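Participant: For reference, the structures are reproduced in the following blocks.
Values quoted throughout were computed directly from the atomic coordinates according to the rules given, and no laboratory measurement underlies them. What you are looking at is a predicted structure, and each value in this text was computed from that prediction instead of being measured.
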Structure P
Amino acid sequence: MEEVTDFLMGSSKWLVLTGAGVSSDSGIPTYRNQLGHWKRKQPVTHQQFIRSLACRQRFWARNVVGWRFIVQAQPNLAHYSISDLQKNGVVMGLVTQNVDGLHQLAGSQNVIDLHGRIDRVKCLSCGDGTPRSSLQSWFELQNPEFVHQAGQIAPDGDADADNLDFTLLRVPCCPKCQGILKPDVVFFGDAVPRKRLETAREMMELASGLLVIGSSLMTYSGYRFCLWANDQNKPIVLVNQGETRADHLATMKAPTTCSLILQSWLKRLRISR
């Protein structure tokens, strides 16, 4: 850990990319185990969500349960530490693969939500947006038998609640055009919006190095940052307790918890948290 901290101290313009491991101490579990394998069923894909009403019913049934957990989640020490590092200038940019908004709650500014935000819902036809919280009231009125069902929280506002009979769930439509409503997040099988991706790449070009925290980088959307950094001959530091897709590209790797490295860095900078 000291060796990694020394290395981080050698640069002052790090781009930080965070994954699910950063939010695990907030009670939101990760997708994969330490070998990078799925810990649960693979999430619904974009294509499945669009094509199948049954798939949308299953998704929203689980989301109604999971939303109760997500809305109560609070930032943990890792989120606050990254915010402190950003405020003190050593972190010049922050990109997150998470959709929980906890970095912003911890005080981080100008966060690129690479995969969107689970607290927003968007119509796939007219593009109109609405807060996810307002839909919960609709669900409570239209599907009262689902709202208080028990389930185990899963990533992205989902829940492991497949014991529910979701075929009876009433699914909301866009109030303006009756189009399909979908959380404003990038589902598996979908692509990160081009403008968002271009902004992230510009940040990588301005950074002195890449620090990846709590991500296995198994999806290309995160792995591409390591490819960019490698092409630009910039150092790559990985902080993750398990294997990552970019281990072979890493300049250094710390197989430890996120907050330990971040707190060590803050201590060396003489910043208290």
Structure Q
Amino acid sequence: MLIKAGFDIEFGSHADTPMTALLSIHPSRNRDLRTPHRIVIGQDVPAYDYLDAFGNVATRFLLPAGGARLHAEFLVEDSGLPDRPAPDVPVTPVQELPEDALPFLLASRYCETERLMQTAWNLFGGIASARSRVEAIVGWVHNHIRFGYPHARNTRTAWEGYQERVGVCRDFAHLAVTLCRCMNIPARYCTGYLGDIGIAPVDAPMDFSAWFEVYVDGDWYTYDARHNQPRIGRIVMARGRDATDVAITTSFGATWLRKFEVVTEEIIPDLAQDSFRQAA
């Protein structure tokens, strides 16, 4: 399956402003690219990429006074298979987990495990299977939070999402990640593209999405408390402890958003090049 994806984002600014962006696809998907992936910033604004502490591709640049447009468009091949479930095995004892999984058991900026520990064990402590425990958490969070774009707030933590019971995809992910960590299942926050592929069309503007991954029996598995069903066509951009680590853009000065468009759609292979020419 071929997916056409990309974004068209524009920022305004009064002065030259340093910025970083995590808008490239994750290196684990590079082999699936069928056209080059390149972020174009304004009129030849210099930029360079580096790998951050979590292995994500971050882009550094100086947003010029007056602002600039960030644009990318690419084709990526996908298996078309839905998210695979974790194996039905017992939860791995903490003492047997690899060291690189341990940070994803700890509290972080948006995931206050200490405030939800007792709640998590009261709700899910009787479930022995790792898969059943994760699925129970996903289902519970899906039913606990009411989705709505008007409810978006970039400071809402997992504890506040639990209390307020409203939010957007990041709030579903933060609460599910926190509950999994409370139950000794390493969980990491993910951002990326998730189009309306394989489901009925959604009457809403396309956006980047947030989901999470859990570490079970030696591997990472994708779950999505916002949708509560396996999906196809995910394109991960970044992974981290929570939304702090994978912010789409970070500006070190005053900027404002002028335009924000995201595209993710399946295309017919024979029409791929024609689609690109028309969009150029």
Structure R
Amino acid sequence: MASIRSQLKDFFHEAGGMASFTARFFTEGLRPRFEWEEFFKQCYIIGYKSLPLVGITGFIMGLVLTVQSRPTLAEFGAESWLPSMVAISVVREIGPVITALICAGKIGSSMGAELGSMKVTEQIDAMEVSGTNPFKYLVVTRVMATALMLPVLVVISDFIALYATYVGVNLKDVVSTKLFINQIFEALEYSDFLPAFVKSYFFGFAIGIVGCYKGYNSSKGTEGVGRSANSAVVVASLLVFILDLIAVQITDSMGLN
């Protein structure tokens, strides 16, 4: 009983600390001046340097989904539905979630380790002494860059996954590019793109906040840095699933599914 009480206390303490951290982000983010140079640097690191991993994952995702779905559809004589079925699955759900999980592992752990090492080596304290606002420079720029770049990575991943679907369809059949594109866009609607694109912003924001919070509040030397990086990945991945569940419920209630 004492163990459960202690775990609940730690949970609420962590949730309260993260809520306070998020509120501070909005407060600091609205104050001038904004660190544009650091922001663009983080956009490059988070977006461009994550592109190869996201692209490879998107290609494999589209190809595997196509190859695995073909036998089931063939049993019902519905192989012609393969491009449209995979396109809807990728655009609505699989693309945003898988890309967010990949970014949670790469970006979340990177932020947790980087800020954690700065914390334990007192670099953040040195920035405060020198008159620099470390929260605005380190946290605001990274969170905003993650929230901005993740939807871009999701769109690119979707296109690569759809190209992989085209490759997968043509492994056994011969489908022209024009016919394949027509089948995809006949199945997809505007209501498929919009919810997936919007929830990608929230995925990126959650990954950035969690990664920065864990790193910014790291302690206990190098051991704390490793714990912060690991915890950032776990919590960010969990938040991605929770936000996705909430988004599905909202879009379903609005009749967008």
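Participant: If Rg and Dmax of the Cα atoms in Å, for residues 74-185 alone comes out at 21.7, 70 when worked out from the coordinates, which of P, Q, R was used?
Facilitator: It must be structure R, since only it matches.
Participant: Which structure, out of P, Q, R, was helix-only ellipticity at 222 nm (-39500 (n - 2.57) for each DSSP H run of 4 or more, over all residues; to 500) derived from, given a value of -26000?
Facilitator: It was calculated from structure R.
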